[in-house]
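Peer 1: These are the structures, in structure tokens.
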Structure I
């Protein structure tokens, strides 16, 4: 997926497609990508969308990975609803509207609300509690905390401006998870 990200960045830098948020990010944001979750951005017109689909097709032919359009959706900002319907029909995907969930947080027109962040914090609690059983060794739990929770929250915090209380809560959860791992007894080996 990193090569597709580079392909999109190259397309933006060469003027083939334009990203959004040009006033905040030089060249604009053409995509958000985390593991296999992908959001693509382009102008609200058929030509830009066709260029984006052409890039997807090139990636598919080169890498053998195909976007499942039946599971994909399109959302057009500040566009005539008939344009959104026509584009969705043209590419074979569903229409969507705000708020749109991405990695557990809603993308919305405006700032995230306190309830949105509380849902994220609740998800982290669920993950940590499910990893605390005897099924995982200390090393397994430590790896899960560092690779999943740290990577996931770092990525989200790079996309969204979080208030101090959110960051404090996330840090507290990671710290508590690490303390549980370090204070837990190792499973006894038989024999």
Structure II
């Protein structure tokens, strides 16, 4: 796995050696950033189920000024920390070894771009979006993207959010929502 574009372009990232996390493919990662950017002039990025931290680090590489990565798995969290240090981005990223559903309630920052890639068996888009809204962590117009299995039924009507689009890949679907205060 590597950083695709921006100031950290080409840098390789560590990933988990076992199957406890599922890294986002370069193709899906590039598609996400092409649909939302591809480059940014500041703002904050939230990676709700961070895995290796690759999405948050890619966002920083492309111009986001700060990122928050939340990862519950202890080993994966260690990889997030190592990747952040390797890119010398510790002043740009805050990471938490915690459950997203708990930690998001504690955050004081507001985000303009959010990426959620939960374990496929635990995906609950409606619950997560309602939690993001109630936690007051989204700026008006924030984009929230979910990575799910292709078989997952995508909700299109969630109060406070407008469905933007869905993009399917062989095993994965990216679904985009816009937060509207």
Structure III
């Protein structure tokens, strides 16, 4: 694959941003017919876990997430953990984003799977880390993130890359789940086997 032909484009030229939940107190959470994507879900997953949501009341003044949206964390205790991204691949209704992230809605420039893994690549993560500002706690400006230039392969190449890393991610997840079972087979560890079944 010839990467020299890939175009470089700023994220801000390929989509728009929106804010997470605002004007909420702790009394607004833990009940209601709507859900929101928590910070830890964004931080942990290149592709958002669509089942790992929390409840909140429906609020028409808030921004709902849509299929293909990308979420970025805006605050962390260390600069290398700022700007972690996660792509939402679901059509669920009445889902919002937590207050400590912002959303990015692209204009179909990117294959969603490609975007998810490209934004987690070491080169892009290094660029995002450089944008972190702070002393005891670090923040990142969504305007600065939108100035970030990223590689844009052809649509066919994006799909190929996205599928490759999605399969690789699935294999890694399977390996992590099977690890304790292999350990049980090798060492007779009933504890590991039981914990795997419970998990």
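Peer 1: Work out which structure the value 16.1 belongs to, where Kirkwood radius over Cα pairs in Å was derived from one of I, II, III. Intermediate values should be presented prior to the final figure.
Peer 2: Working: I: 19.3; II: 16.1; III: 18.4.
This figure was derived from II.
Peer 1: Same structure again: Which one of I, II, III has distance in nm of label points 7 Å out along Cα→Cβ at positions 11 and 51, as calculated from the coordinates, equal to 0.9?
Peer 2: Numbers: I: 0.9; II: 1.9; III: 2.9.
Derived from the structure labelled I.
Peer 1: Given 11 as the derived value for relative contact order in percent (Cα under 8 Å, 6 or more apart), which of the supplied structures I, II, III does it correspond to? Present the calculation step by step, with values, prior to reporting the outcome.
Peer 2: Numbers: I: 11; II: 17; III: 25.
Only one of I, II, III returns 11 for relative contact order in percent (Cα under 8 Å, 6 or more apart), namely I.
Peer 1: If helix-only ellipticity at 222 nm (-39500 (n - 2.57) for each DSSP H run of 4 or more, over all residues; to 500) comes out at -15500 when worked out from the coordinates, which of I, II, III was used?
Peer 2: Details: I: -15500; II: -7000; III: -10500.
Of the options listed, only I reproduces it.
Values in this text are rule-based calculations from the coordinates and carry no lab data. No experiment lies behind these values; they were computed from the predicted model shown. Cβ atoms are built from the backbone, for glycine too; each structure is taken alone.
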